[in-house]
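Undergrad: Down below are the structures I want you to see.
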Structure 1
Amino acid sequence: MDPELEAFVHLLPLADLTDPVAFREVYAALATEKSVPEALGLEIEDRTVHADPDVAVRIHRPDQAQGAVVWLHGGAWVVGDLDVGQHWGVLIAERSGATVISVDYRLSPENRFPAALDDTYAALAWTYENAAELGIDPERIAVGGHSAGANLAAAVALRARDENGPPIRFQLLNEAILDDRQQTWSAQNFTDTPWNTRAVRGAAWGHYLGSQPATPYAAPARAEDLSGLPPAYIATAEFDPNRDEAITYAQRLLQAGVSVELHQWPGTFHGSQALQSAEVSQRQLTELGTVLRRALAG
């Protein structure tokens with residue numbers, strides 16, 4: 001493990017999804033302990049997407065932004081909201097120059113699949129339909145997210161393709177959880193890694209799906225046809241149960257004719273870029289912004 005990251009591992013609380021309400025309290029406490037980066041040069045606005053039910057979004061708009069990314073927070077589909085995800089919104093907007101539209105999707109287990117995906121799709125459609133008012137080029141809209149949010153980004157790209165929905169310019173998948181089957185080497189063997197483990201993944205899928213069988217919109221790794229999807233940037237962490245399924249997804253996208261940039265970050269663990277004092281974390285965050293800026297340019 002990267003020495004700068006390893007120094008903090010003993011300070012991290014164990015992730016336990018057995019009690020989602022209790023885990024939300026732990027997650028929120030960690031988020032509030034961390035100061036939100038100062039949003040210099042950003043206009044921040046909360047809006048409501050009128051759907052069934054309505055979906056709250058938070059817009060982070062840099063000066064002279066033309067492209068946008070519909071951004072989905074992580075949290076195993078169980079935790080997270082606009083305030084907890086504020087760090088990502090500010091960082092991505094500042095480092096990419098894109099307007100970031102963070103989505104407050106419904107959480108599990110109270111609202112199981114496809115509730116979060118429906119909210120994400122509604123936010124994407126709203127962004128496209130209101131592009132002129134939002135100051136966005138409708139041909140420069142990306143989707144992106146971290147962990148469970150990256151799952152939703154991949155799933156909404158599949159759904160938009162299948163339903164001839166809003167055009168998506170790019171998909172940014174950071175440490176995505178994509179496969180419920182737990183059959184990869186990393187999913188089976190990483191049982192004591194920081195934050196994310198085989199047990200955490202299993203609990204997350206249980207909360208998200210309940211007794212439902214997984215479809216490709218729930219677990220994009222199950223999709224048989226990946227052709228016609230937007231170009232992708234896929235980032236993985238070395239000590240992350242999600243690692244191998246994301247690498248396999250990148251390979252399958254390439255084989256389907258989709259342009260992909262894959263970056264496996266050595267020495268990192270799931271969500272370790274939150275430890276921003278580490279040099280590798282700064283490189284990760286800078287690259288997320290850089291690839292998004294490049295994808296939405298021109």
Structure 2
Amino acid sequence: MDSDQDDAEVTTRTLVESLIREDATVDAGELYDVANALGMSDQQVRLCIKRLAAEGRFTQDGRGRKAILRATERTRTAIEPDLEFVRFMYAQDRGEARWDGRWHLAAFGIPESMRSARDTMRNAIVRLGGALIQGGLYVSANPWEDHILTLATELDVRAHISLLTTEDLAVGDSRTAPDLARRLWPLDRIVDGHRRLLAAAQRLKPAIPGASRTEHLRIAITLAAEFTRAIEPDPLLPPDLLPQPWTGTAARAAVAECWADLLEAEPAQPIRLFRWYAEVVQEVTRPINTS
């Protein structure tokens with residue numbers, strides 16, 4: 001079965017992209033070793049490489065395990081993580097990004113003749129944590145105006161976007177912040193994703209000390225895939241709106257602990273993934289500003 005198409009913990013595409021080094025290359029020998037450690041066959045990897053090359057995402061020098069894959073500019077840009085989002089997430093967990101009680105609303109009425117731009121705007125609003133109130137009207141608990149206006153300008157639809165904030169929001173019979181959160185966002189599904197992430201971190205952490213380099217990479221890629229799966233649907237609601245204790249806080253702390261151990265075990269790691277998560281660990285472990 002093609003792991004790009006099933007719901008395995010890590011797809012072959014994710015594996016290839018996760019092993020990109022700072023010079024934008026992937027060592028095919030290392031790729032096959034880690035793929036085997038993840039239970040993937042060499043044939044799965046070869047087919048994935050072929051697809052990625054056909055899509056213009058990688059070029060290949062050499063053959064088999066001696067090959068070097070080179071990420072194209074399109075790939076390098078697409079896989080850069082949103083570190084601003086991650087920093088905000090951990091700032092919330094640390095109690096440093098407090099809610100001011102304001103709801104941020106965005107409405108759009110983009111005409112059918114601009115359907116592609118309309119779909120792009122809708123998808124972006126949802127990725128930013130927006131919840132649909134009614135047709136074309138979305139709400140977030142966090143400031144998102146700059147992101148929405150930037151995208152609207154790029155799509156040339158700024159004339160069709162309306163933004164506002166309010167401290168008095170009611171949707172049906174829901175008026176309190178916690179009731180609105182339960183009504184507007186799928187909190188049970190979000191909790192399930194964080195529980196899975198927490199379980200993965202707790203399962204993987206004991207395997208880090210003394211593990212081989214290939215095993216460290218297997219753990220890192222598995223952990224990163226679970227982290228992405230958990231946080232992508234998470235609107236990062238303020239603690240005021242969430243049931244406490246919030247599973248996401250514990251899960252993300254456990255992820256940071258795993259990455260601290262991985263970075264200690266692989267201090268000279270050339271894989272970009274490690275640099276990205278090093279920034280996360282530094283954010284979590286810095287002293288809290290109490291002034």
Structure 3
Amino acid sequence: MNVTDKKMQAYLEAHPFLQETAELQLAMSAAIQKSVGPMEFPEDNEVKKLTQDGVPLLQSKDLQDRVVAALQPQISAVLAELLPIACPQPMQEALQVWAEWTEKQSMDKQAELIGLLLRQEDEKLTALMQAEQLPEQLVRTVLWQLVEALVPARLKAYDFWQDAGWAKNYCPICGRQPVLAHLRKEKEGRARFLLCDGCHAEWPFARVGCVYCGNEDLTQMHILEPEGQTAMRMDVCGKCQSYIKTYNEEGTESVYLQDWATIHLDLLAEEKGLRKNGSRLLAN
């Protein structure tokens with residue numbers, strides 16, 4: 001067992017209520033990585049050039065078309081890997097529905113589905129899935145996991161985008177809103193970095209202010225620190241009633257920078273009437 005696995009095991013022993021969720025998430029990730037690996041992206045300098053005006057990398061039509069072309073032939077194989085996974089009956093049935101749809105539909109229709117997801121044309125995407133009777137949350141989740149698998153690790157690294165000077169409140173690769181934040185130690189103190197739940201890229205952002213609405217009035221912001229939880233907190237904006245879970249330690253990123261690993265904090269926030277943003281389960 002490697003160090004990453006040991007940290008996850010220790011975390012789950014301390015949070016046994018997450019065991020079933022973890023088994024499902026890790027099994028899905030392993031199945032997807034078995035079928036899909038990183039594709040060739042532009043060189044670093046070209047990536048920085050493409051994104052210098054604030055346009056996310058995958059909103060470049062040429063690269064977007066390449067991602068669609070790479071993903072579309074893989075969906076059937078990925079679903080075949082996912083179907084044997086032990087999961088709740090509703091999810092098993094949803095996987096079967098999607099697999100059967102994929103076998104019947106044309107390549108153009110499947111490419112349309114992926115394209116709408118990448119362009120984040122959420123109303124059209126929802127309408128398409130409703131018309132085709134597809135399980136929307138499952139489709140969104142799996143397709144974003146496939147996108148994540150295609151993106152090379154070097155482009156997900158926080159220091160790449162720090163060097164590139166990207167400091168927007170949306171992902172430099174896919175354009176999604178962030179789902180998590182991480183306070184990292186820097187030479188001049190701690191800096192905040194945001195994490196995407198779509199492609200899992202991490203990038204720098206202003207230390208103070210709401211990452212969603214831009215509110216910088218500290219009187220309208222506060223921190224929730226759940227009892228017994230030292231590594232994670234929730235930064236809450238009273239203006240837009242949103243929150244972002246923030247990892248404020250280092251060394252256990254492989255655990256805490258997975259959105260599902262702190263789903264119990266989302267339930268707590270929901271009880272308080274707060275809004276979650278950035279999840280791959282939801283429209284952006």
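Undergrad: Compute FRET efficiency 1/(1 + (r/R0)^6) of positions 150 and 206 (r between Cβ atoms, R0 = 35 Å, to 0.05) for each of 1, 2, 3 and report the one that scores greatest.
TA: The structure with the largest value is 1.
Undergrad: As an exercise: Cα Rg over 2.2 N^0.38 Å, for residues 182-253 alone, calculated from one structure in 1, 2, 3, equals 1.11. Which structure is it?
TA: Label of the originating structure: 3.
Undergrad: Also, I was wondering about something else. Thinking of 1, 2, 3, which structure, once helix-only ellipticity at 222 nm (-39500 (n - 2.57) for each DSSP H run of 4 or more, over all residues; to 500) is computed, gives back -16000?
TA: Answer for the origin of the read-out: 2.
Undergrad: Upon calculation of mean projected area of the Cα convex hull in nm² from the atomic coordinates, which of the structures 1, 2, 3 produces 15.6?
TA: 3
Coordinate-derived values only; no laboratory data. Everything numeric in this text was worked out from a predicted model, so none of it was measured. Cβ atoms are built from the backbone, for glycine too; each structure is taken alone.
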